[in-house]
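Read through the structures below before going on.
What follows draws every value from the coordinates through simple rules; no lab data is involved. Treat the numbers as computed from the prediction; the structure is a model and nothing was measured. Cβ atoms are built from the backbone, for glycine too; each structure is taken alone.
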Structure 1
Amino acid sequence: MIVRELISILSQLNEDDLVCVSGYEGGYEDCINVEETEICLNVSKSDYYGPHEKTDNVAVGLRKKFEKRNAIIIL
């Protein structure tokens, strides 16, 4: 999803609705922050990790191997 798509969805919703994210082991938690960062795409092939990773968390020597994108992370 890109920001334009998210804005389109959010613009149709009640402005007073709560924004939540998935809880660590279930349930939902309040969104506490929105962060803009650069990520490397398709870093992880593991089933239990998301495929992308913050560029700062990828070893410097490996960063050039992956496509990078600016991303909005909702925490």
Structure 2
Amino acid sequence: MGGIGAPELIIFVFVLIITGLPIWGIIDAAIRPDTAWRATGQSKVVWVLVQILLWTLGAIIYLLVIRPKLKRASA
């Protein structure tokens, strides 16, 4: 009684992912060099706004589609 159980832990992890993933994506996009953005033909401002407006969905798209391209362009 009064302890943290599995349902509370699952909710906590879910909330952490829902808030943490977009914050990580926005910071990652913001610190990527402009040369990498130009090399991929993408816009830093657009992708930061996409992540702000679409929150978790925008972050997932960024992290799965755009971030690997930026990493290759930076290498």
Fill in: Identity of the structure behind 1.03 (criterion: Rg/Rh (Cα atoms, Kirkwood Rh), calculated), options 1, 2
1
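Can you spot which of 1, 2 the value -3000 was calculated from, given it is helix-only ellipticity at 222 nm (-39500 (n - 2.57) for each DSSP H run of 4 or more, over all residues; to 500)?
On the way: 1: -3000; 2: -24000.
Source structure: 1.
Given 35 as the derived value for relative contact order in percent (Cα under 8 Å, 6 or more apart), which of the supplied structures 1, 2 does it correspond to? Can you show the working numbers first?
On the way: 1: 31; 2: 35.
Source structure for this number: 2.
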Practice prompt. Assign the value 8.4, calculated as mean count of other Cβ atoms within 10 Å over residues 21-28, to the correct structure from 1, 2.
Written response: 1
